[in-house]
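J.: Pasting the structures in now, so scroll down.
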Structure I
């Protein structure tokens with residue numbers, strides 16, 4: 001707990017412990033009531049610092065209400081970060097770099113949000129200066145064409161604002177902010193049922209035409225694994241090893257963090273569908289002796305393979321579709337759902353039935369054609385009756 005000493009001239013010094021070392025803050029001349037109050041608040045900060053727990057709301061409110069001079073003295077002993085260092089981009093960069101426990105894919109998404117924040121707010125913006133109005137403007141910016149490429153979907157915008165909210169909430173928990181500008185009903189962060197407007201069914205005929213446009217055997221296999229195996233690219237496709245292929249039983253072991261909520265953890269046994277086999281055989285014949293990974297030429301997990309696929313599609317004078325790689329497993333799951341029970345399909349694709357319904361399964365033209373046939377049959381039976 002914080003302790004105090006009072007000099008003969010009435011000047012107050014408060015002592016606190018930070019990382020096991022005794023530190024002193026020269027407060028100056030204040031009333032007895034004020035020094036008692038300061039000791040209480042500093043004691044709370046001391047406790048929060050030693051246990052690495054966020055400060056409570058009352059302490060955060062007090063910390064944000066004091067003047068810069070007292071705040072600087074508190075930061076000098078290491079109880080809080082200095083206000084002058086609460087630069088938005090510096091804080092976000094530090095937040096991401098310190099979270100070494102998160103998956104690479106999560107860090108990649110965080111960095112994407114970080115880049116949006118920097119483009120909108122600039123490199124010098126202080127976190128304390130970001131208002132609710134600024135946060136609303138940021139959301140509108142994401143939904144506009146001003147991001148540099150195209151407007152983000154509603155779901156992606158919500159997810160991006162949710163990550164920004166996470167950054168600011170962490171700063172608030174550490175007593176650097178008294179409010180989170182992204183924590184407001186006008187800035188929704190819960191994702192909905194997905195953006196159905198960007199769904200696209202990649203027919204087998206179209207898939208075959210794309211195959212002819214791809215530059216080499218490994219690219220063709222990457223495409224086949226996603227379209228006919230339902231694997232996510234790059235995470236699951238690039239993680240596939242030759243030892244994961246069960247040639248005799250036509251099965252393969254797929255490894256991905258996305259599947260860790262299933263009974264087998266991150267590993268799932270899925271069929272080696274016959275459409276994949278010729279492309280797999282081709283790559284096997286070309287593989288070097290002792291090769292570990294099925295895809296050996298393209299190993300960068302953070303590359304934008306969707307953009308590269310779009311480029312190859314355009315070179316073949318075909319029209320690119322939205323979310324080029326994401327719509328491949330979506331198409332495969334839609335097809336499988338017509339033939340197998342959903343619990344089996346979800347096990348193979350590596351998602352839940354809820355996620356499948358929201359983000360994977362599509363309504364195709366064949367469904368409408370089938371509905372017309374049912375209607376015609378019903379009409380015929382009615383006339384005959």
Structure II
């Protein structure tokens with residue numbers, strides 16, 4: 001261990017690590033305060049504890065307040081240095097002490113449009129109105145991300161800062177299955193179509209079919225399988241840490257895989273893309289980095305892709321004009337995901353795949369009335 005923190009010896013050298021949250025023990029207190037918050041002031045007070053090293057927050061309450069916080073413990077680093085790479089390990093002046101104050105944490109509270117969002121993207125795109133945060137207002141030493149995801153690009157395509165955001169419109173955005181202009185998927189397809197396939201008639205025909213794709217990953221689409229398999233590894237490379245094939249090779253692989261397992265390049269996407277649990281599967285819309293986020297574990301050798309990341313537990317919370325609250329929720333499988341004998345092993349999966357909900361009981365009477373049995377976990 002060094003003055004910086006832990007020391008790691010690796011194949012390219014020996015590194016001292018100093019990271020946000022090192023020695024922090026107040027996380028539970030902050031989570032407790034957040035769960036006890038009853039309005040915006042309570043929520044911001046809890047957030048000001050600033051004990052959570054890195055997690056974004058979206059907020060809404062019955063009073064109509066909304067907010068986005070690009071939350072982190074931001075080290076109080078020397079702004080004159082570029083902290084994006086390796087730093088000299090023998091300079092005590094580069095051992096940062098403490099964090100920037102809560103007031104400097106990027107946040108956007110009650111923007112004029114009344115709409116906030118975050119999709120693992122840069123904090124400078126968090127609303128559809130005119131008052132997004134500006135990069136020039138934050139020093140580069142904070143290390144704020146600058147990337148946009150397809151999901152953030154797509155939200156910006158689907159909103160304009162003027163139209164009302166009712167339930168139906170919100171859900172159409174949440175379950176949107178398209179790739180936006182400027183997305184990685186579109187870049188890969190552009191490269192594929194720029195290739196000269198004239199010496200390969202079958203590939204030329206497949207490229208012509210790919211050119212008809214509208215970049216939508218709906219389960220009934222007959223273009224999504226070819227498009228999705230062609231673009232999949234480029235989109236997921238940042239998570240798998242596996243170098244993606246060239247667009248040309250990815251396209252060849254997609255044509256070959258679909259032909260081998262389905263006998264055609266145009267099966268419905270739902271024949272390929274599945275929510276799976278145990279020995280059960282359900283067709284599902286969506287793909288990697290679509291707003292209906294569905295990431296497969298791998299390209300399988302049985303003609304299917306099985307979801308293992310993306311959307312999980314989702315909640316739709318509403319307040320009526322009188323302040324009363326209702327909520328609907330859903331998760332991928334059920335509440336007993338490790339007990340295949342339980343009726344709740346996968347009872348929510350069909351609803352999840354169909355983009356439907358179950359009611360959340362928000363008071364004790366509702367919980368008692370809907371309870372199947374009373375028991376003490378681990379004892380009864």
Structure III
């Protein structure tokens with residue numbers, strides 16, 4: 001059995017929950033093929049590690065134990081990881097956190113990383129010129145120094161080819177779609193009270209790039225009141241935070257839940273009248289599929305990656321026109337159409353499994 005060292009930083013910091021979700025779903029399956037050694041910045045619950053199918057743990061103290069810093073991760077933690085790999089010389093090293101901008105180690109170890117998106121380089125990110133230069137340098141060096149790169153969509157692959165036409169030729173890149181966790185049938189979410197009225201749901205980062213402003217405008221400028229609006233997720237945008245406070249004070253139909261547990265998320269998904277995802281940019285776009293797997297009707301923006309992952313089976317509005325096109329769909333769509341598209345999207349969502357992800361991952365590593 002071959003050995004794979006995997007960076008488990010995401011399991012230690014809530015801010016990296018989306019990456020942790022990938023590991024939580026793949027490690028138990030990967031443990032059937034590999035001996036897994038987890039590299040961690042600090043101790044975590046031993047029973048949790050055992051549930052993930054981990055054989056052993058190695059600690060790297062390059063990160064502050066309380067707060068995650070991408071600067072510390074790249075310039076302190078990863079060099080320490082490099083020394084660990086040099087010492088143990090495993091067959092593979094997998095870093096699911098995008099970056100590994102260091103020269104190759106002369107060993108048998110094959111280095112694999114995941115590049116989830118190129119958001120920083122997209123105009124909607126509003127990142128400074130300096131941050132874009134630094135990000136481009138880090139990703140470019142990563143492409144030159146790893147043996148394999150996994151991306152979650154053909155859209156992200158095309159973005160890599162656009163921004164890094166030379167560097168991408170120096171490594172192998174494979175599209176492996178993320179899996180979707182099946183709905184929980186546990187009664188654990190019964191503790192959360194279902195909203196009394198029908199509601200539209202949004203789950204994700206509250207920010208301009210996720211289109212939160214479009215939903216807030218729907219209830220503020222357009223005074224939409226057919227359904228309540230429930231927003232859940234961390235606020236990642238100062239302007240959105242200010243606008244949200246205003247709307248919450250003036251419109252009782254808007255509810256902000258903040259960061260929610262998995263159990264409450266399950267309850268909200270299952271009971272929503274509609275899930276709306278007005279994103280301006282995504283590398284994959286998990287929330288619409290999470291709603292679809294629960295047969296909740298979805299309306300989403302018409303960005304290319306959402307067309308890709310939903311196979312064009314959804315209801316889409318033109319995000320460039322913002323609220324007006326979304327409102328037109330909300331006012332014209334009937335229950336029959338919503339039910340039909342929900343059934344079609346459910347079939348699409350069923351095709352995304354972590355088992356398939358792991359099978360593709362193993363096949364990819366064997367070909368490197």
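J.: Figure out for me which of the structures I, II, III the number -8000 belongs to, where helix-only ellipticity at 222 nm (-39500 (n - 2.57) for each DSSP H run of 4 or more, over all residues; to 500) was derived from the coordinates. Write out the running numbers ahead of the final one.
T.: On the way: I: -15000; II: -8000; III: -11500.
This value belongs to structure II.
J.: Upon calculation of Cα Rg over 2.2 N^0.38 Å from the atomic coordinates, which of the structures I, II, III produces 1.02?
T.: Values: I: 1.35; II: 1.14; III: 1.02.
Answer for the origin of the read-out: III.
Read-outs: derived from the displayed coordinates by stated rules, not from any lab. From a predicted model like this one, the values you see are computed outputs, not experimental measurements.
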